[in-house]
1. Rank structures I, II by relative contact order in percent (Cα under 8 Å, 6 or more apart) and report only the one at the top, that is, the highest.
2. The value 0.25 for FRET efficiency 1/(1 + (r/R0)^6) of positions 16 and 80 (r between Cβ atoms, R0 = 30 Å, to 0.05) was derived from one model only; which of I, II is it?
3. Suppose you compute log10 I(q)/I(0) by the Debye sum over Cα atoms at q = 0.15, 0.18 Å⁻¹ for every structure in I, II: which one lands on -0.72, -0.95?
4. Out of I, II, which has the highest value for distance in nm of label points 7 Å out along Cα→Cβ at positions 56 and 72?
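Coordinate-derived values only; no laboratory data. Please read these numbers as outputs of a predicted model, since none were measured by experiment. Cβ atoms are built from the backbone, for glycine too; each structure is taken alone.
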Structure I
Amino acid sequence: MTRIQLVIVLALIAVISIISVPRAVKLSRLSKAEHYALTISNAFQQYKADTGKECTSIESLLDSQGVSGWLGPYINKKVIKNPWGGTFAVDQKNKKIGIPVGDKAPDQYEFGGSEEISFSYDSPELTQNISTGQQ
């Protein structure tokens, strides 16, 4: 292989890397956000099963705050932060965990966004992306 051919091959590899790396990072963040939101939703259900009471905040999953029957912590602290550096939030009206509006995450992933990342904590069968009906 000549030097010119080697340079061309290396240039092609560089171009492919430049194109594929941002997509891989995006997919990794989405996957992590979905996993963390589901983990928090499951923890909300376990909290209720243990205490007989609705959990009202993500922080309640980390500290008993004197609640009878509490067997936590139910989550690891790192799960509270979403992959974009913001936090997850509780939408008590709709009984779901997701990314709040105004967070550091892209708008489409926030509550009410076109690709909302959220999980219900009110039913045994958790539902992803309530706004679009996807599972």
Structure II
Amino acid sequence: MGFTQNQGSPSVSKEDDDACLYAMLLSSSHVFPMVLRTAIELNLFEIIARASPDAYMSPSEIASQLPTQNPDAPYMLDRMLRLLASYSLLTCSIRSCENGSVERLYRVSQAGKLYVQNEDGGFVGSISLFAFQRAILEVWYV
């Protein structure tokens, strides 16, 4: 790694930092497909799209429509939704709350709409669900 001295404290060059981030992305590349699969199974794209085509929803609002009693569900959903937004399947907006905190809100993007079932019941998510089946994935570990 190309560390440089800057007033006695080591720092990482932009090139090294970018290389490290890229290596970390490749090392965790299995995370996105699993989050996408879970989002499809939980019908997150459907829930958000049902709100209104242009409406944003908070993780708490989304969690309230899921069959869970887990008090951490909104926090866990927010982590998943942020990842989906980083891949442009959702768009994210920030809202300031009365208590001074901020809350992320999510809306289905144009690409994300392909993960919402159409009137015939078809959607791109069926391909993802097939590709991420345990039996399909285990082929890679033989």
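1. Values: I: 18; II: 21.
Biggest value here belongs to II.
2. Going through each structure in turn, the value belongs to I.
3. For log10 I(q)/I(0) by the Debye sum over Cα atoms at q = 0.15, 0.18 Å⁻¹, the value -0.72, -0.95 is produced by structure I.
4. Values: I: 1.3; II: 2.7.
Structure II gives the largest value of distance in nm of label points 7 Å out along Cα→Cβ at positions 56 and 72 among I, II.
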